[in-house]
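Engineer: Quick heads-up: structures coming right below.
None of the figures in this text is laboratory data; all of them are computed from the coordinates on show. All values derive from a computational prediction rather than experimental measurement. Cβ atoms are built from the backbone, for glycine too; each structure is taken alone.
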Structure P
């Protein structure tokens with residue numbers, strides 16, 4: 001017996017050593033590790049509920065971009081199969097009603113523009129279905145499998161093509177566009193038929209479950225400002241009997257037709273009187289009478305997207321609850337809601353699919369240590385989320401990842417504010433750490449539990465010893481109308497004070513070093529950064545990404561104004577314009593106070609917060625002797641897409657923080 005006991009002890013010792021070795025092999029993530037993390041998007045559940053199709057993207061440094069292909073997962077076994085291997089730009093996968101075929105969009109070697117492709121999931125190569133002269137998008141099958149609907153911009157005229165060749169191409173501002181319209185293609189023959197035409201743009205559409213009706217969002221042009229004032233229409237599936245349903249002059253979105261075709265639901269950010277700047281609310285409109293009803297008037301959270309149940313007696317919706325999002329249902333007869341999920345996660349509404357026949361929900365679920373594996377939830381008395389992919393298991397196996405938790409504090413006026421706090425890797429209680437504060441964009445948004453992104457690359461920051469705070473300051477969604485409307489009439493009312501209070505709460509808790517504070521964000525996070533460096537000199541370094549510095553000039557420069565008008569109580573162009581309010585809330589007014597070393601990033605082609613805003617900030621800081629650098633990314637819009645641009649931004653930012661806050665050298669990461 002003794003020899004056996006010795007063998008067991010040795011075996012146990014070996015297992016212990018192996019476990020220690022595996023743990024020791026874990027390391028903090030670096031920038032390349034982070035940028036090489038795959039992503040999962042566009043999940044679609046098959047009609048029989050047995051498979052899910054999705055796009056898996058990976059980094060291709062040779063192409064300097066993310067490339068995506070369509071994959072299948074067997075829901076019962078978890079077995080993964082790569083279905084396509086095309087250009088790497090495959091998108092918009094859609095199951096045929098019989099579940100045998102997937103349609104998707106791709107631009108392959110001989111294509112001048114993206115086209116519709118079909119692939120049999122059991123065998124064979126993908127075959128091109130369309131040969132449209134312009135790019136196709138937003139594909140949907142007809143229920144009888146005979147047609148696939150799609151959107152496409154009108155083709156340039158021969159005269160326009162000739163002028164382009166001759167470079168006789170002077171154009172009228174905001175008039176050099178082509179309308180986008182609805183088409184369908186016959187699956188058997190490839191014949192394309194136009195459904196809509198005219199001097200308007202179809203922004204989006206949805207087909208009814210019986211294929212007889214189409215609801216669509218109609219705009220006077222594809223220009224963003226006009227899209228912000230679009231309306232909902234309904235028509236027969238052949239384009240006949242068009243009927244306008246809304247007359248609100250507001251941005252209605254995420255439309256869905258009820259199973260009986262009697263109602264259309266939509267989401268918009270108004271109250272029941274269609275006055276702007278409230279949290280996201282759910283509405284239905286009667287397709288016969290055009291009577292509109294706001295649902296869930298007393299629901300205290302924002303509603304991000306909704307879908308009809310099979311019977312139409314319920315509506316399922318994803319609610320924004322601040323730092324997390326959850327699935328609910330609304331019983332239309334009783335008015336009662338039911339919550340199905342709860343957790344430290346984000347159910348992204350754009351990565352949610354629902355099969356009404358099988359009553360199965362499919363989500364890409366983001367968690368602190370997982371960027372978005374697929375989960376399903378089948379409606380039943382004991383409904384619960386079930387994970388069906390394990391694409392991101394390697395992250396916890398290979399890397400030291402930070403702990404995240406929701407924290408709360410009181411703002412300057414006593415209102416409770418919430419945010420996500422990320423501890424440094426290998427956090428030691430009683431030790432104070434440098435803090436990076438990253439206000440979210442929007443500002444109509446909220447920071448939720450997340451793995452990270454190219455703005456908030458949390459695992460890398462935490463791995464270098466930084467704590468990270470993502471505050472849901474006043475103006476964030478998910479906390480009710482009063483919270484989001486704090487910006488109405490005065491953009492920087494309590495929002496910046498909320499962030500300062502959150503920092504102070506962490507200092508008081510003994511976690512953060514008050515002498516090592518950093519502020520940085522993108523878009524509205526950039527606006528907030530610009531405000532805070534002119535409000536206080538407590539920050540030792542700042543990173544301003546695509547931020548506004550002068551609200552007066554910004555009003556005209558940006559491609560959208562629908563949110564900005566409520567912020568300041570009017571336009572800067574009207575009689576008795578609130579110019580003083582615009583200027584009072586412009587960081588430039590108080591730029592003379594700024595002392596914080598600031599690094600600035602902006603896309604050269606950013607239409608939302610155009611480059612001149614960053615140039616104004618740069619020139620003002622430079623004039624006043626503040627250490628400043630401005631980096632401009634060619635070809636980039638509001639969000640940077642090219643891999644090497646993202647890597648540059650992260651390297652330059654970390655170098656800036658290390659220099660001005662940590663007083664240490666930083667070695668740039670490179671890719672061959």
Structure Q
């Protein structure tokens with residue numbers, strides 16, 4: 001639906017007070033008695049159009065903010081007065097939470113437990129319980145901790161629970177659970193230290209466990225932890241731990257380790273680690289060293305398969321023909337999904353289509369495809385059949401795939417010159433259904449928090465509100481969020497269902513004017529820019545990635561500072577990247593820079609936006625251009641590979657959403673140029689810019 005049409009609909013759906021009451025009465029009469037149990041505090045909300053602002057809340061919202069301010073200032077008389085005036089305001093529980101949290105250290109248990117019971121359907125109960133259990137742990141009130149604690153995935157909380165069990169004379173229940181907490185390749189929080197100490201004192205720590213964790217730590221890139229763990233080994237074992245750390249720094253030391261006396265199992269683990277580490281940097285050197293080691297040490301079958309897998313993958317990532325040799329030496333029983341995947345890809349890269357077809361027809365699982373019937377492998381099966389001259393068989397697969405709205409569906413449609421099937425089907429619910437849903441307390445709290453710009457609290461409320469919903473209920477909730485303009489929640493919520501055909505909801509034209517303005521200014525395809533934004537953040541303006549990227553276009557702070565200097569608009573702080581205008585301007589500038597750097601190729605630029613241009617340049621073919629379809633399949637990073645596929649498919653969808661003429665994928669996926677060609681293009685762009 002066009003945004004201007006949406007705005008007209010908002011206006012048309014406004015309700016006067018009189019009409020509101022009339023509609024409410026009609027709704028009630030239309031429902032069975034058991035379906036109309038709406039509390040007083042939500043009666044007004046049940047009669048507002050989902051696209052109206054809840055006009056009656058504006059005054060209460062002001063009072064809520066004043067109450068928060070009074071509490072911060074310690075003006076308890078004013079706070080209580082305002083709080084008592086807001087008992088029917090959706091966020092009244094947040095005032096009770098703030099006041100109780102302020103004095104949690106002196107509150108009695110009955111008061112806290114009453115709050116937890118009363119507001120158990122809100123995220124506030126979880127937050128207060130977490131704070132309270134931490135306080136009980138600090139005070140050593142272990143029995144009360146056990147009474148209050150609820151199962152958690154948080155490592156600190158789990159260690160405090162185990163410590164509480166130990167201190168409450170329930171060590172027999174706690175200590176058998178500790179091994180799983182200890183046996184990880186990273187340091188655990190300080191809260192775990194007393195638990196680990198009691199566990200070791202009880203005799204649970206064995207030599208084998210120490211070696212297992214040392215290997216986990218070394219492979220996780222935490223040599224300091226591995227060095228610390230070595231102190232739990234006997235004196236005769238500690239030199240081998242030192243050798244392992246030495247191999248991490250200098251993998252060629254495996255030749256020295258192979259001559260050592262000691263535990264053959266540990267020596268084998270060190271040698272395998274060293275060869276695999278070497279193979280990631282220099283597969284040629286690793287292969288030669290491996291052949292020498294095999295004359296000096298009797299490796300197990302599992303160790304041989306592990307090394308051959310690593311050598312095969314390293315050669316495959318480098319596009320070398322030797323990949324097939326090493327991958328084909330792995331016994332079928334030792335093959336894993338990734339090795340099978342890259343054996344297929346390496347066969348195709350070398351033009352061995354008959355061999356690739358054989359692997360495609362026998363593969364029994366895959367990293368992204370569990371069977372050959374997945375779109376990915378079905379498409380490449382058809383390509384293999386086509387390459388071998390079996391056109392009718394290939395076309396039959398293409399025709400089936402072309403019915404799908406997907407990357408491989410669009411590629412298949414291109415092969416047989418069919419139109420793309422976008423299969424849009426809008427989710428339709430009556431305004432009455434959506435009003436009833438919006439009247440639920442959780443929905444009201446989520447919307448009000450969203451209106452106040454409290455994005456994290458709003459998402460927490462929405463997550464709890466939608467937890468346990470059926471697919472149909474989730475789809476209706478997504479439609480509700482979409483009507484509020486809360487595009488990120490709508491996209492994420494409907495993605496949890498099979499109802500994926502409402503393209504207006506899943507691919508909104510949010511920030512329409514600003515996206516088009518920046519695309520024109522940077523000479524970018526607006527559908528492509530929209531696809532990047534959709535994939536990066538799903539239009540969540542305050543999105544933050546684990547790596548530190550921020551905002552609509554997920555810009556890293558370092559990149560943002562560099563772009564800011566180039567635009568003569570230096571960032572004052574990283575939080576500015578959460579501003580949609582800044583994110584769109586800086587992100588589009590970054591895309592333009594990547595296109596200029598990478599031969600103007602949108603596939604390379606999209607991959608570089610995700611993984612970095614330095615990696616993409618390394619992945620490019622050295623001397624000759626290659627098929628873009630095959631190059632995408634050979635991107636070593638799974639995340640980047642899927643990212644590029646999605647951006648390409650989303651671009652086709654956004655062309656339709658923007659009312660533009662469709663550009664076929666076959667036109668977009670021009671051959672990937674060699675590194676030499678890209679360097680020459682970047683140099684020419686730099687010269688032109690300087691002139």
Structure R
């Protein structure tokens with residue numbers, strides 16, 4: 001064990017020396033990518049079972065995938081002549097043989113039955129799914145390419161070639177077969193077949209057919225603004241079709257194989273279809289990724305996918321593909337993709353170090369749908385493999401560029417994603433009942449390095465927004481309550497100032513993304529009830545967010561109106577900085593707003609400043625203490641600025657500037 005601890009410390013030290021420490025630091029080069037792989041290899045070494053000859057995953061049906069990913073890392077290290085911990089030729093030889101024996105079956109098994117193919121068990125007595133085939137095949141392809149460096153026996157090489165080709169050429173994988181709209185798995189299999197057989201027929205013909213059909217059916221695969229439909233055959237308002245940051249990126253990883261197919265003779269997409277793909281790429285980078293290297297994550301599959309570490313590694317492959325496929329997008333978006341990939345690898349390794357070497361199966365303490373240790377190990381193996389893929393794709397010698405402030409807008413669901421070097425956030429006006437949070441206010445707020453500044457989700461009072469209550473304390477209206485369905489006649493959130501999308505509505509046609517760079521972005525929306533109307537108007541800049549809440553009361557009832565500013569962590573605090581410079585902890589006791597210059601909200605690892613820009617007569621600040629929620633699992637105290645208290649007011653308004661804290 002002392003040698004293992006020494007190797008871990010050495011790998012971490014190497015990563016600290018070569019990986020970019022800040023947004024302004026250098027690109028990841030091959031040394032930095034290998035340092036990431038080596039750091040994770042040291043942790044995953046503990047799973048190696050010498051007697052069995054493979055890595056033990058810890059249950060959950062992940063072992064064939066973990067072992068294929070580890071094989072991928074070993075293979076790239078061998079091809080590149082790397083000498084760090086991820087280089088292990090002997091293990092690679094054992095794994096390559098084991099993966100074409102144990103989990104490989106020639107008779108259909110349970111699940112997505114087909115033969116030949118792979119199961120999710122190293123003894124072949126498991127379930128089948130197209131992901132199991134594709135992920136195992138990906139590792140085997142790298143081993144095949146590294147066969148000379150690894151000194152693979154010819155018998156193993158032949159077994160790899162036969163297993164991949166027989167599987168890829170079976171009816172389960174051939175066009176027109178498709179699983180939902182997930183063309184990425186098929187493109188991987190066709191590329192693998194071409195690599196190991198030298199015959200590009202599937203890559204030229206079936207891949208072209210899959211890709212052209214996908215783009216041709218854009219109206220069912222996407223919503224307005226190019227948000228992704230996970231279930232294209234289902235109704236528009238199916239919960240899974242609100243969007244899926246993870247599956248959109250997983251499908252977009254077909255870009256890893258596009259240029260290989262073109263070199264093999266596949267006909268290019270026509271100009272219109274290529275434009276649709278380019279629009280989707282821009283929407284994906286601006287709408288699904290953050291400057292902190294994490295997904296701006298909303299999922300129609302809710303807690304069954306949200307913040308799973310094993311999904312991050314799958315989504316990163318879209319960034320690898322975009323960064324290395326020059327024929328599909330503008331060079332600037334390729335450089336943005338590499339930047340976000342590099343930041344994503346850094347995010348994972350920082351999180352893994354905090355969590356004891358391997359990141360937990362769920363990020364940010366989410367626990368509504370628990371995940372086992374196998375999921376965490378699979379997540380680590382996927383990130384390791386992506387660092388190796390980046391080396392093999394030549395990204396170590398490619399430039400990256402820190403993106404400017406970016407936004408993406410989907411007008412039918414009122415989703416506005418914003419990422420800048422200083423912060424990232426999103427508004428989700430319609431949630432289609434896929435997850436609890438949403439509304440006209442910020443759904444979450446992270447700082448520029450993906451630390452939680454305010455919250456990751458949550459509903460009132462563990463959220464931003466206006467909360468209106470009657471004299472008994474019962475909620476009668478709130479701005480942070482999502483609509484449950486898309487209505488083409490209702491645009492829940494409108495852009496009123498933006499480079500693109502200011503005229504977009506819920507009825508806008510599919511095929512154009514409302515996304516790109518911004519310096520001054522503004523949006524507004526309203527929600528009404530029997531007791532009144534709320535209008536929320538946001539201004540986003542690269543450094544701060546400025547929001548105005550307008551409350552109009554209806555009826556004769558006396559009401560209270562609070563504007564909420566959440567925090568995360570049991571030790572989170574809210575401090576009021578008075579106009580005379582004195583700092584006072586905000587508690588349940590009201591503090592007159594006219595005495596206060598600003599508020600400092602401090603969550604566990606970050607925070608933000610709230611600067612009041614208006615001070616309604618009689619307004620005061622106090623704390624609310626929300627219970628933990630499924631989408632706010634570590635909710636801290638919420639700052640409440642009460643702008644009306646048991647009053648029969650006509651109208652009242654409040655404006656504040658929110659400045660996330662970095663460093």
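Engineer: To test your reading of the models, identify which of P, Q, R gives 82 for volume of the Cα convex hull per residue in Å³, for residues 342-421 alone when calculated.
Structural biologist: Q
Engineer: Using the calculated result 35.9 for mean projected area of the Cα convex hull in nm², pick out the matching structure from P, Q, R.
Structural biologist: Comparing all candidates, it corresponds to P.
Engineer: Comparing P, Q, R, where is mean count of other Cβ atoms within 10 Å over residues 382-389 highest?
Structural biologist: Top value of mean count of other Cβ atoms within 10 Å over residues 382-389, among P, Q, R, belongs to structure R.
Engineer: Right, something else. A value of -19000 was computed for helix-only ellipticity at 222 nm (-39500 (n - 2.57) for each DSSP H run of 4 or more, over all residues; to 500); which of P, Q, R is the source structure?
Structural biologist: Derived from Q, not from the others.
Engineer: Here semi-axes √(5λ) of the Cα gyration tensor in Å, for residues 182-581 alone has been calculated and equals 39, 28, 19, so which of P, Q, R was it run on?
Structural biologist: The read-out comes from structure P.
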